[in-house]
Structures are given as structure tokens and as C-alpha cells.
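Novice: Listed next: structures, encoded as C-alpha cells.
Nothing in this text is a laboratory measurement; each read-out follows from the coordinates by a stated rule. Nothing here was measured: the structure is a model prediction, and the numbers come from that model. Cβ atoms are built from the backbone, for glycine too; each structure is taken alone.
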Structure P
């Protein structure tokens, strides 16, 4: 029983340290420049507006564009349960808020982080980007950067959405399992 308690404490310490690392890395300010921002999708509401989580991500990319920190934006998401294409709605939002249409690339086949990274790699074969910044919630940055790097694009940083909600704690916990799944599977 004593051995099980030690193993349990070791696992809890591992989870805690991992979440601390992810939070630290995820909340680092992006202060440099990149060729492209990779915005990861989230839900589009039934009325066509971006969910608060998605709008936070898109607003962060918009700010990076306005500040001259990125030249292009790769808006990647899937088709939601309500059949609305996230990439198209993110692109529309960005253009409505002043981003030149030629600077926004929409992708509706990024159903998850791995598919977004895969689609970005295909786009990069045409565009030849030298640097990228993934834009997502703070707890999702470590895994997003990991998978983009794993697929061969090494110069990638992160920028976090300034939208926070109480269930970010759930997202942080979910990312623990998701990170190690990606580490083992992809």
C-alpha cells in the first residue's frame, strides 16, 4: 500500500509539473515577428458568430497582423457539429476587421491539431514560410508547437488568446493526456 501511495504521489507531481510547464510556456508573450500566424479553430455558433474561445484566438492573430508581427494568417478549423466551416468564418471575420483578403488563408480541413499542422505543412510547400506562430489558448500552445515541429517545421513559436474562462482548467488537464498521446502516436 505504501508503494502505491508513492507511485500515486509521483504521478500527481508529474501532472502538476507538466501543467506548470504548459502554463508557463503558454503564457509567454510573443514579441517577435513571424511570416505566418497559424490560428487553430474552435466552435462557430449557430448564428455564424465565433465562439468566445475562437474569437479570442482570431483577435490575437488580428492584433499580430495589425502590429506588423505577421504577414499572413492561416485560419484552420474543421466543420462543426452545426455544419459551419470554421476556417471560412475566421477568414470572413479577419477580412471584416481590416486584414487584406490576400493575407488570409482559410482551411476547413483542420478538424484537430494534427490535421491543422499537416495542412500547414502542405501550404508551406507552396508558400515557403521561414517562421510561424501558433495562435490558440495558452494551454494548447505546447502541444500545437510540438506537432508542427514534429512534422518538420522547426521555427515556430506561440501566442495565446487573451480570452480566459473557468473551464480553461479542464483544458489544461485535457492537454496533459493529449500531449502524451501525440508524443506516442504521431
Structure Q
């Protein structure tokens, strides 16, 4: 039989960054509303700072006090809400039996495995997008060059890609003998 569960009173900080400013503020408001509706988290208090701009991005944080029924729910909360900081206000000490602790570790491992699966899927999708994007750009360049020799600036306009980014791609095509470079002009 497990020991009596201990309520956990914590102070957390949630940080967000993004643009535009209005979207970021609205996202934080929705986030706080979601927490208020969460049956496992009691939101005791919340204070949100004013957004701060840096390098065309906005950052925003909210400091909150929450209460959860036990340490397992606090760990779940951390996975679900991803706070940047957690401070335990009370209790000062925790009582855990080995069965409860093992259950928490297994739940944590399950969540980590879920995250790992999602990350691997996103990585595979990203690789596929890169490959397809590269093939598409390759075809666009070859199509543009079938009309005749072109300068980097002309190819940049035709492909819709900034010159500095396109130059790197063109260098690879030249190296792989897909296109030719003669002075500042490119051809097939």
C-alpha cells in the first residue's frame, strides 16, 4: 500500500519567444487559460511580464504558482508545459516508496521514448524535405539555363533565392558537373 500523497506547491516560470508581439501575447494568454482548465493543476497565482524585443523577436515570461496532488503529477506537468524553471515551495521533503518511484521513472521513460519517436520522425521528414527541395532547385536552375547562359543575379531572380544562398548551391552543381561556370556566367 502506497503512502499518502503529498501536495506539491511550486513556483514556475514559462518563457516564450516569437513574433509578432500580439501573437506572442495571445499565445501566452491561451497557455495560461489551458492551465486554468487543467484538472491536475491548480493555478494559485500568475504574473506575466511585458514583452521585450530583441533582434526582431519578442520574448515574454510568466511566473506562476501552482499546486499538484503529488510528485508524479509535477513531473507530468513539466513534460506537458515545459517550464524553464521550477521551484518547490513545499513540502521541504518528499516521501516516496520504491513502487511509486519506479512507476514515475517508467512514466518518464515512456514520455522520453514518445519524444524520441517524434524527433526521429521529424528528422526523417526534414531530410526528405531537404532532398526534395534540392531536387526542385536543381530542376529550376537547369530549366533557367536551358534558355541560355545566365549570371548569378539572373538565376537568383528566376529561382527566387538570394544570391549568397544560391551561389553555394551553384558551386555544388558545378563541382558535380551538372552545370558549367565560365567567369561570372553559368550554363548547361
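Novice: For mean count of other Cβ atoms within 10 Å over residues 73-80, the calculated result is 17.6, so let me know which of P, Q that is. Write down the numbers at each step before the final one.
Specialist: Working: P: 24.6; Q: 17.6.
Traced to structure Q.
Novice: Determine which structure produced the value 2.3 for distance in nm of label points 7 Å out along Cα→Cβ at positions 17 and 177, calculated from the coordinates; the candidates are P, Q.
Specialist: Details: P: 2.3; Q: 4.6.
Only one of P, Q returns 2.3 for distance in nm of label points 7 Å out along Cα→Cβ at positions 17 and 177, namely P.
Novice: If we compute relative contact order in percent (Cα under 8 Å, 6 or more apart) for structures P, Q, which one ends up with the highest value? Kindly include the intermediate steps, with their values, before the conclusion.
Specialist: Working: P: 26; Q: 22.
If we compare relative contact order in percent (Cα under 8 Å, 6 or more apart) over P, Q, the biggest value is for P.
Novice: Compute FRET efficiency 1/(1 + (r/R0)^6) of positions 9 and 81 (r between Cβ atoms, R0 = 41 Å, to 0.05) for each of P, Q and report the one that scores greatest.
Specialist: Working: P: 0.55; Q: 1.00.
Across P, Q, FRET efficiency 1/(1 + (r/R0)^6) of positions 9 and 81 (r between Cβ atoms, R0 = 41 Å, to 0.05) peaks for Q.
Novice: Among the shown structures P, Q, from which was the value 1.00 of FRET efficiency 1/(1 + (r/R0)^6) of positions 129 and 169 (r between Cβ atoms, R0 = 35 Å, to 0.05) calculated?
Specialist: Going through each structure in turn, the value belongs to Q.
Novice: Figure out for me which of the structures P, Q the number 1, 6, 11, 11, 9, 10, 9, 8, 7, 7, 7, 5, 4, 3, 1, 0, 0 belongs to, where P(r) over Cα pairs in 5 Å bins from 0, in percent was derived from the coordinates.
Specialist: Working: P: 1, 8, 17, 21, 20, 15, 8, 4, 3, 2, 1, 0, 0; Q: 1, 6, 11, 11, 9, 10, 9, 8, 7, 7, 7, 5, 4, 3, 1, 0, 0.
Value 1, 6, 11, 11, 9, 10, 9, 8, 7, 7, 7, 5, 4, 3, 1, 0, 0 for P(r) over Cα pairs in 5 Å bins from 0, in percent corresponds to Q out of P, Q.
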